[in-house]
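Peer 1: Next up: some structures, all given as structure tokens.
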Structure P
Amino acid sequence: MRRILAVFYGAVSYLIFFVTFLYAVGFVGNLVVPKSIDSGVAGAFGLSLLIDVLLLGLFAVQHSVMARPAFKRWWTRFVPQVVERTTYVLLSSLALILLFWLWQPMQGVVWSIENVAGRNVLWALFWIGWVIVLTSTFLINHFDLFGLRQVYLYSKGQEYTNIGFKTPFLYRLVRHPIMLGFIVAFWATPHMTVGHLAFAIITTVYILIALQFEEHDLVSYYGEAYEKYRRQVSMILPFPRKK
């Protein structure tokens, strides 16, 4: 019964994540979804900015704190190890859903590209960013990253094994292509409002700060192998490192 429940919990959590991911594409791009980054009636600027910052801050704290090894050691005293990753993914998705629901638009226009070629280039970059994000997760084992591999192995009575350190394809260009994809997708828009700009700035700053903690954890875990990787490959921009 425990194995069945773990698989069910993992599958439902993954489904919630995947729907949330698709909604995020529409939210940032103002596409299809009922509530997007620029939809709705703008309220007082100060209050709207405060609410949006708090929503992004809540996601940032949840997403970063729960990813730290020390928190995981404490957390798994209460949550079974096999569903630790699944629970992290679920709570991250719920934090994003809350953000989508309560996000306050700020409609002032920062830039609006009318040139057709320019708009097409920015839309192409927007979609390329999301493709980079999704592709990068599959390069390092998408199903392990989002907790499905853990519950699957548990259902088969097999012990979980770490997928190890590898640097396929995009990971040979930058150390964090997932984050690069997010940054590209968040900034590439032909119509940038004040609210969208605030979202792009805050998320970019958060990504750059969070990566410092993640890099520290990766060095602690993989040691010299990751240190060598850091010397050879740039963190976020695909520029060649100096020899």
Structure Q
Amino acid sequence: MVLEGKVALVTGAGQGVGQGIALALAAAGAQVAVTGRTGAKLEATCKIIEERGGSALPVVVDVKSAAAIEACVSGVVSHFGRLNILVNNAQEVPLGTLHQVSEESFTAGWESGPLAVFRMMKLCYPHLRGDGCIINLASSSAKRWDVSGFGAYAASKEAIRALTRAAACEWGAQGIRSNAILPLARSPGMAWWMEHKGDEAAQLLGSVPLGRVGDCEDDVGRFVVALCSDASSYINGQSIGVDGGQAFMG
């Protein structure tokens, strides 16, 4: 229970990696605000947490809306009385070649990704000062030698990494640590891709030294717990691949 007494806000926590992180944080003792667009999915995540003896609050929010983000943060702090951990996971994914990705899709990826992270971090800043931890989710798609088909998505995720580094440098003196993780996990989207893109999936799996795709809770979520714990109190401003060694971060 290394996070007992802490309050965490996780965006996009209704399924996949966000859900795995929320479950792991709760298992480590944190009270968790489970946020996302679909109420039923949030309720399902909260039910799992509560059945395990944890405490969770479902909060419906569209991270593309500045007003919705502000209401979310205000509501979470009002309910729990504080906020110690922010996990920015929600992101619409603009996939396709540069000719295939529409401006509408690119804009949605930008608004749900770096712009939402920018807004969320600034709104949470006053509550995180003194003993706060920010975890932003990036992607190893930008680390590919051939980024064909991933350019728009990689651009938004690289912007998130830049914002993470800026927060680490600017807010570290106020007791706020900021790090980015680049996960490879069997989310619903990844599971669909692996099922329908067998050749590409086999190629990807072959590039993972540990020979498997990670679990959303056991591999990614538990690492986030470790990163938010006192054991990682000197880790700040880093981009860390949580991917079995697939991406080279050098």
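Each reported figure results from applying straightforward, stated rules to the coordinates on display, with no laboratory input. From a predicted model like this one, the values you see are computed outputs, not experimental measurements. Cβ atoms are built from the backbone, for glycine too; each structure is taken alone.
Peer 1: Looking at mean count of other Cβ atoms within 10 Å over residues 12-19, point out which structure of P, Q has the largest value.
Peer 2: Working: P: 16.1; Q: 26.2.
Checked P, Q; max of mean count of other Cβ atoms within 10 Å over residues 12-19 sits with Q.
Peer 1: P, Q: which one has helix-only ellipticity at 222 nm (-39500 (n - 2.57) for each DSSP H run of 4 or more, over all residues; to 500), as calculated, at -14000? Before the final figure, lay out the partial values.
Peer 2: Working: P: -22000; Q: -14000.
Answer by label: Q.
Peer 1: Moving to a separate point now. The value 44, 19, 13 for Cα extents along the principal axes in Å, for residues 36-99 alone was derived from one model only; which of P, Q is it?
Peer 2: So the calculation was done on P.
Peer 1: In addition: Tell me which of P, Q gives 3.1 when you compute distance in nm of label points 7 Å out along Cα→Cβ at positions 156 and 212.
Peer 2: Numbers: P: 4.1; Q: 3.1.
The read-out was computed on structure Q.
Peer 1: Further question on the same structure: Of the structures labelled P, Q, one was used to calculate relative contact order in percent (Cα under 8 Å, 6 or more apart), giving 21. Name it.
Peer 2: Traced to structure Q.
Peer 1: Matching task: 2.9 is the computed value of distance in nm of label points 7 Å out along Cα→Cβ at positions 68 and 84. Pick the structure from P, Q.
Peer 2: Q
Peer 1: Same structure again: Here mean count of other Cβ atoms within 10 Å over residues 132-139 has been calculated and equals 17.5, so which of P, Q was it run on? Mind showing how you got there, number by number?
Peer 2: Numbers: P: 17.5; Q: 25.4.
Computed on structure P.
Peer 1: Between P, Q, which one scores greatest on Cα Rg over 2.2 N^0.38 Å?
Peer 2: That would be structure P.
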